[in-house]
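Structures incoming, each one as structure tokens.
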Structure I
Amino acid sequence: MGTITGLLQDIQMTQENLSKILTDEAEFCVVDVETTGMSAVNCRIIEIGIVRVRKLKITETYRSFINPGTEVPYFISQLTGISNSDVRVAPFFDEISDIIEEFIGNDIIVGHNVQFDNSFLKKAFESCGKNKNENTTLCTCKLARKIYPELPSKSLGKVVKHLKIRHENVHRALGDATVTAKILIKMIKELKAKHNIQTLPELLNYQYFQVTKASDSKILKKKLIGDLAKLPDHPGVYLFKDAKDKVIYVGKAKSLKNRVKNYFSPTAPSKCKKIITQAARLGFELTNSELTALIAESELIKIHNPKFNIQLKKFGSNYFIKVLRDKPFGSTEVARKFDFDGNDYFGPYTNIDTVIRLQKVIEKTFRLRECKEKEFAQHKGCYLAHIERCLAPCVSESVSDEYNHELLSVYEFLSGKSQSAVNRLIERMKDYSSQHRYEEATEVRDIINVVLGQIHKTSILAEPVNSSNVLIEVKTTGVKDFILMVSGKIHIKDYIIKEMDYFDVAIEDYFGGVVSIQEEVNKKDLEKIKITLNWLIRHRSSVRVFYLKEFSSQQELYRHISYGNSKKTRKPALISDIHNLIEE
């Protein structure tokens, strides 16, 4: 064992590795620790006992007192019989950490309430500067809840009594570890005989299944356990299916393994328990990021219409600057949602105060009208026209060209370019000062400070959401996702729903100047954009945005993406990195 420990630490026990190991051929390390208290953060180990189980036999043991560097509490001494004199001359954990690490190696760590023992073990390794790899764990207490639901208590003492196992040296590390090892051996044999649990993944996942009555433990679906064992620690979507192979629930996850495991927890919500009761099989599809898993989940729910999915999505509280273009002489206003209604929407912004301040900056910097349609129709000049804060198109339409230029300046400002706005505000401030209108000059100065605070750059995109033509690079795992937004539609590179994979066609059409023959933008597209924006704004540091208009060809775009990933070269200015969009 000791001669290959270094190699074992470089090999992770993946589900693929585990699936090849039978339970009666497997190797476990049963660990028990006696401590100065209940918290691994504040308390210390005073004794450790480890028992190796190989091929359902106890083959090796290890035990040692450990000097905690503090006094052993009186009640601990009374419970365990371990005194200060026992640990005073004992080694500190860092003195025997190499021995313990080598003994355990890459074995599965077992304990009766293994989370307790493992938390102390992990903390002890950290305290001596060792960042030990996470071993797979198995809890005999959790197994007891599934195998012996009729027992009123699943404590070590009660399970030992139920199984008629002799328990020597109670509340001592090696004594408790030894009896736990004997319990484990009996459980493995019983699970194989009664439930046909033969492989490690089946055993490890069985501990998470919800069982409430003795009769329930006999009807756990073996195929469902096997499907659960195959789930990787990777983003994707999962599909629960009934006995007729009909999809009854679709979900998404950053980690399929960790998310779906929760469905089988004793503390799982009632909805999860209902799904498990009716599920016969479990399928999954991998994605490169949580974002594409979210989008795929939405699409698959519409395709399968699962009975446990409620087709109602709540999106985050995001806000937009709406540029009214459906009427002559457009203006801006704050909007709580966006739509494909002929208007342009800049955003999203997560903070309502930010977007309100931004709207005020626009009103006080650019000479757009602020009146309602009813007031505009009266064709009378107002106070804003009098103080030259509005071009007054309600009085004379001859200002149409000048007004459109002003509107273009607003678009430029909302796209992240502030110099023009700052220049005009500085000139206005100087004019007010020369006229001794100091209060108004101070107000303009405050607006300049807001603009210089980069408030206009807090949006995720520098183009209107409804008409953005961008390629978004997402990197949250080892593999990148590429999301294309073109003319209100979302396309995903190598999308898992193959019949909806138009990414390559869409990007070729854009640079080829080809008019898309796909369907017009619809509610599905709107929902996909909402999902995308809501995720992007919460994961800015994982995203880069490339504006298609800044590239002459598809090849140039791809070259810049590759160039931007190089650690030896500076990112080109044409690439709009999200890090430059979040300064506030």
Structure II
Amino acid sequence: MRRLYNPAIEKPDDLKKTLTARGPILNDLLKKIRSSSNDRGLKHYLIVGPRGIGKTHLLLVVHYTVKGCYKEKGLTKSWISIKTYEEEYRITTLSDLLLRVLEELKEEGGLDEVDSILERLRGRSDEEIVELALSFLREFRKKTGKRILLLIEDLGTIFEQIGDEAAIGRIRDILMREDIFMFIGTALSLFKEVVGHGKPFYNFFEVIWLPELKGKEVMELIKKRAKVLGEEKIMEEFEEYRPRIKAIVHLTGGYPRLILMLFHIFTKSKLIEVREALEELLDELTPYFQDRMNRLPPQQRKILDTLTLMEGPATPTEIAKEARLDVRIVNPQIRRLTELGYIQVSRQERRKTTRYEVTERLFRIWREMRTIKGRRRIGFLVKFLKIWYTPIESFKKTLELKPDLEAAWCGQGEALEAIGKYEEALKSYNKTLELKPKCFWLHLYRADVLSSLKRHGEAFEELEKLLLVIKDKQDEESIEIKKTAGILGSNICLSLSQDSALQKNYGVAEDCLKKALTYGRLGDSEELQKLIVEFLKELIAKNQIEFAQQTLQIIGEVKGSDYTELFRPFSIALDYIRTQDLKILEGLHEEIREVVEEIIQKKDKRKA
């Protein structure tokens, strides 16, 4: 992969250009740094979010801004920015930390005294290093008038490596007593030294949470990245990528790192399908996920693996039962896994009980995809999401498959139909058929217009006559006409079914639904599935809950278990709408719950 795991080797300008949805946080941090230039008491900050959420990217932009790499030059007069690496395995004592500060000061250049103090510190004890380094840094502050903005990656791990609570407490004392440092750290989650009562850094930091990117922000990041890398083709054809990107990001979550990996996959192949792209992304991440799992001791690994393979978020008692462990063993391990950022309290807002879920949903999906049951579940969900995020195409869009027709033959009819003048359009198509009776596509145009005029009987008659004529034809054009006729017939039948349901003629509505599924056998299955999704959305929006449930039952009977599984999010949403039982939502994985809640909102919006 190219430059996806290490933003530190990106050009400063490219980092600034691709920073997405973090502008307000960046501006607020810079404002706080600027306003603290002359303050005696300094505040300190902790940026919190899971791996890949953009903590390093944000920290680097802060770092380069303070260094004067952008237009902002004023901060260089009052601050020197020092940033540690993402992995700092050498820092196990306070003296190690101060030595790293001095090493980075040396890299800044122009300070001969730093070389001297580093030489003096060779072979000294930890305590001597601390005292001499602090003495030097105090003099540095007086001499230059500058403070040090200390940007520390993965602060929780640094504190864990230091281990000694007294040493960690001394770091706090230095930050409070000395007029030298402003501290901005990052962390996967709030760790014990920050949240534990009586711990050294309890209530010390102002916490800044980094949220996942949403909808437009995801698309904005991809466009920015494409522009930086000169991928003009993606920019030109972006709408073709949009549904697939939305579907996969729904599964991965709005993590910038994963979104950029996804971008890289799509730049290799425009035609790559959603499931194929997901599998390639998971293959790229397999060594990383395996390493994450292998770092854990056996008991924590078992608990995490149990949770990844459960049907949804779970309570400690449920996890203990599934893992066949005592809940008294599970509880402290859950706390530890939460501190390490592997799991979190479920983000279901309407929850009644405390449930836990895996923090990185793609990590859970990676693990699920290694089981037969998981592959099947994810496979249907991927298919559903692709349909869900693909805008329903009008019949006119489908008819783009037709062979070229001269504008003189049907252009007038198309223009009239586009502005809703269906009677005039029909006359135009009739005239065209007189002149060119063997143009089968024009029969489809006529059927479409007749349906728009609510002359459904005539529309079906037109379709049946057409299908009878081409029934035995197997040429490419005839096959496409049959498919298009099948989808058009399904669309008309579903429209009639909905109208009948609204008039409480449920017997007619059911017959029309079954006829739609019969027509659907002629057409493309994915197009039929799109029509069914829109049909169910409309039924729910119009409070036809019982008929929507009946629809799902009929679809399962006619089309089989694969369709039942495919439309499972609708079944779950309808169960919740009917019962209002919060446990239904609490027990869902996040990627399912988000879709289910969106379906539920269709009804709630109707109420409003």
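FYI, it's all coordinate maths here, none of it is from the lab. This structure is a prediction, so every number in the text was calculated from the model and none was measured. Cβ atoms are built from the backbone, for glycine too; each structure is taken alone.
Work out distance in nm of label points 7 Å out along Cα→Cβ at positions 172 and 500 for each of structures I, II, then name the structure with the largest result. Display every interim value, and only then the final one.
Values: I: 6.4; II: 7.2.
When distance in nm of label points 7 Å out along Cα→Cβ at positions 172 and 500 is computed for each of I, II, structure II gives the biggest number.
For which of I, II does distance in nm of label points 7 Å out along Cα→Cβ at positions 484 and 508, calculated from the coordinates, equal 3.0? List each step's numbers first, then the result.
Numbers: I: 0.9; II: 3.0.
Label of the source structure: II.
-12000 is what came out when helix-only ellipticity at 222 nm (-39500 (n - 2.57) for each DSSP H run of 4 or more, over all residues; to 500) was calculated for one structure; which of I, II is it?
Structure I accounts for this read-out.
Name the one structure among I, II that mean count of other Cβ atoms within 10 Å over residues 244-251 of 17.2 was derived from.
I
So if we calculate FRET efficiency 1/(1 + (r/R0)^6) of positions 204 and 228 (r between Cβ atoms, R0 = 30 Å, to 0.05) for every structure here (I, II), which label has the highest result?
Comparing I, II by FRET efficiency 1/(1 + (r/R0)^6) of positions 204 and 228 (r between Cβ atoms, R0 = 30 Å, to 0.05), the maximum is at I.
Ranked on volume of the Cα convex hull per residue in Å³, which label among I, II comes first with the largest value? Present the calculation step by step, with values, prior to reporting the outcome.
Working: I: 235; II: 196.
Largest calculated value belongs to I.
Which structure, out of I, II, was FRET efficiency 1/(1 + (r/R0)^6) of positions 476 and 556 (r between Cβ atoms, R0 = 30 Å, to 0.05) calculated from, if the result is 0.35?
Derived from II, not from the others.
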